[in-house]
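There are structures below to look over.
A short reminder: the numbers here are calculations on the coordinates, not readings from a lab. Predicted model, so just to flag it, every value in this text is computed and none were measured. Cβ atoms are built from the backbone, for glycine too; each structure is taken alone.
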Structure I
């Protein structure tokens, strides 16, 4: 742990899970956007929706790993130390991102459950979180769509903040999370 703090880098596990989570989120968003290219009820559209569900649930699994990794090994310090308001803004952004990555897969799971649909997960069928309830499914689906749109902005702001810190502030914010880099 001392070496990691001295180099100012996250653990290899945290770095790997971070970038794998990004890849899954790209897949989740790509599947839901690309489904619109196909007619309702068509095999390609249904396949993209199934992959959307499975990749979304995979994000939930990775977030669980991320949380455990973060509890076991706190974040390395940002050098030079940012202003208090920046730390508070960064904490709020991370809370929002974690809420997105936890809440959205659970919401999707609730939607499928309330619609009485199977919950696919790479050859397994997960148990329903609720009984069939069309009104609940519609309400959660509307929320899921709205929060999903908001997710684009959260992810974009997170990316812009990392780039701002790297190129403008010139601190180690981005370097702490890049794979294969050492100080």
Structure II
């Protein structure tokens, strides 16, 4: 982790839809009293704008990173919540940490039980107006780039509280 003991921390959670990352991100943000930056929310705002942006995902990540950087410069901890599927997005979050002097904790949220993961994907409801939830079939076709700097957090057999506690333990170790 970069940054000093008094530096703010950027907690980056990534993983497939339905893995539990937004649930964990919200719990971590509450516990740390941190800013929660969710790329899905930013992307939906871009989609609903009159701008006609062709590369919504790229714009969403860039805007979310900018918001995260602003808050880190204010000395606030930030929890970034996104699929983070490619090395470029992973590098981008680390760049935000380096540019702001924040520590960076990277967590890949996984659900190793396919049956549990599928139920989560199929039973969740959209909590962002206009957001279309992915299908199980679309989730199973997503390929995530390797993310060697991230700690894996398996939510398959854990309660929400246990998953949040595990993520907070990773943050505490990095501080």
Structure III
């Protein structure tokens, strides 16, 4: 298993969802995993270590693991079948023993980040679905996706410079992303 970190989360227009980019810690390979908007938000909250007034679902899972005196040993993303990624939460406790609990990768990542557990990807999965640094850069450049905030900043610059045609195109991009 190869240790990874969450490099970033970006909007993925073709699927109208988000891509969590997992980056090999001691290498250059990357693995994009498509997740829903709620899961992307939960992962982003965990990355920013933001506190919420009440526990969210992924916080609750972490609290349950702690309450049964167990530890989250690792998050493992193991394979892909028909475009669907599979993952598990590996827990260990005196009462529970060693357990591997099936999970969606998005949920596993959100819980793992909160509990500061290592996120691991099987080498076979990297071979099958991963991208090298150069392939990743090429794919990023070919379909550069800007966030709404970045587009709004560019819109303001275009308006300030009285480039109204450019501003109209940017406005249309923002509207497409917000739909």
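Have a look at I, II, III and say which one yields 1.9 for distance in nm of label points 7 Å out along Cα→Cβ at positions 21 and 45, as calculated.
Working: I: 3.3; II: 1.9; III: 2.5.
Comparing all candidates, it corresponds to II.
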Checklist entry - Given structures I, II, III, which gives the highest value for relative contact order in percent (Cα under 8 Å, 6 or more apart)? => result II
